[in-house]
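Before anything else, here is the set of structures, which you'll find just below.
A short reminder: the numbers here are calculations on the coordinates, not readings from a lab. Since this is a predicted model, take the numbers as computed values, not measurements. Cβ atoms are built from the backbone, for glycine too; each structure is taken alone.
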Structure I
Amino acid sequence: MEVKVIGVVGTGQMGQGIAQTAAQSGFAVIMADQNLETATKGLEKIKAQLAKLVEKQKMTADQAAQTQKNLSAAASFSDLKNCDLVIEAVSENLALKKKIWVELDSVVKATALFASNTSSISITELAAATKRPTQFAGMHFMNPVPIMKLVEGIRGIQTSTESFSVIRKTAEKMEKTFIEVKDFPGFAVNRILMPMINEAVYTLYEGIASIEDIDAAMKLGTNQPMGPLTLADFIGLDTCLAIMEVLHDGLGDSKYRPCPLLKQYVTAGWLGRKSGRGFYNYG
């Protein structure tokens, strides 16, 4: 099987990045969300991003035009019926993802592959919501997708070797490095990354060091490009909390207990860059 048409469900930051990267790689991409207006807004944001790339001479005008030509917005999920691969990139909410996959399963052609961009939720559980679990896998892209080279490939317990091979080839056509990980909570990247971020929040919560000094310590002491609290703001504190809760619930180990301060920030609506306030103020 060769993937030529990709559907992307969810047109937020991650969905936009996946759609843009796929379109730049020559795939026909159909973007879908809760309605046409939302999908179109996502499409317009990609066009604005492409214009910036042309302005900075990181892409030619012809390349940007071709990428735009490869992109379209869907009025409903039924517009994805002829896609070869559908990638879901909505928020880390198990009930929402399952609801979407049930609907997609009923309208997308039976031979199509399904992939979730989930950063922590069980691929086996998501696949079980469909009638094609052998054609279901995880494709966890990193943010920002057009820049970050990694894709975590997650094989559910029923994912076939043939389907997983096509998923790998598709990621590689997008010029991504594809690593295979087992279907365990947090997979590989977030199993390591999120406890580090959570521990940085605990370091703040316990008054050991300030926000700025925690970030400076990790940048200068371990040569990380950005500090863990800056990174948390970039990812979204609600997403960080959701992943820590998946790790804590799924692995049952107290070392994954989300920091109370992280919960408090999310409750307050301080979600990071996207809300204008997180550990830092972006107003």
Structure II
Amino acid sequence: MMRLVAMAGMLGGWMVCCSIAAAAQTVYPCKDGTLVDGGIYGAFDGVADDADWYFNNTSYEGSITLSTKVGSPNFEHRVVWEYNLSSVSLEPPVSAMLTFTIRGAPIWPFPDVDVHVYSYPADLLETLGDFSSVPAVFQGSVTISPYQLPTEYSLDVSSVVSESLHDGDDKVAFRFQIDPDTPYSSNQAFIDAVDSDPSTKAFLTIDEASAPGDFDGDGDVDLDDYAVFVDCMPGPDTPPTPTIPEVTGQMCLDAFDFDKDEDVDLNDFGAFQGHFSGTRSP
């Protein structure tokens, strides 16, 4: 869920003020690298043939590739990241965002490429088995165009991180790979990082999870949240178009679309009432 650091607006006489406590924690990967299947290293068989754990050390590092061209050696490169969560002091459930930067292939006529992100069981080791470690769970995808400049993305991975913390596993892993059902024979995108500089790598931002309907993230669902809810409710089958400055339609859906039908209507109002607690004392 997107949250504002600070916002103020007026609606129907209600003052809406939003703030967040500085409780977020950042976790950088403790293990990472590129895994290669096929090509010059061996058979293209779904089993990693080589591993390059040091970013920017070879021409393959940072590459996310799937090539199945007829008459050419088939190969695939997957990028993996593993995180030690033992330092996270927040109790689950938590809000967790995976932030990463991807650029397009510097080649034409490569097509737009869908990069999928999967979570898989983490062992906090650098092993070839990370290439195909199962069970892998799809977390989301981004579409990258050829020549696309480095672009930052954030993916909500709250569920898998919360589950790891709840189970006491305290570790999580993510694998970046080309959509396995791609219709194209050549696909490529890049994640550039420097192994000695964690700030260049994909990182997790872990924060307290807001209660459903708690738009301002202050730990309760009260009249401040209700004021925003009213502004976000256009009715059934209609995207929200809020008038409060800095509130977007997507923020309305994230906070108030309880039934996940892409609108905010009376069904969601019924759910909102169920979560209404009133202002709680600090």
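Points worth noting:
- Distance in nm of label points 7 Å out along Cα→Cβ at positions 219 and 251 from the coordinates reads 2.8; which among I, II: I
- Each of I, II could give Rg/Rh (Cα atoms, Kirkwood Rh), but the derived value 0.97 comes from I.
- Which of I, II yields 14 [relative contact order in percent (Cα under 8 Å, 6 or more apart), calculated]: I
- Among candidates I, II, the computation of Kirkwood radius over Cα pairs in Å, for residues 83-226 alone that gave 17.1 used structure II.
- When helix-only ellipticity at 222 nm (-39500 (n - 2.57) for each DSSP H run of 4 or more, over all residues; to 500) is computed for each of I, II, the one that comes out at -15000 is I.
- Once FRET efficiency 1/(1 + (r/R0)^6) of positions 67 and 235 (r between Cβ atoms, R0 = 41 Å, to 0.05) is computed for every structure in I, II, the highest value turns out to be that of I.
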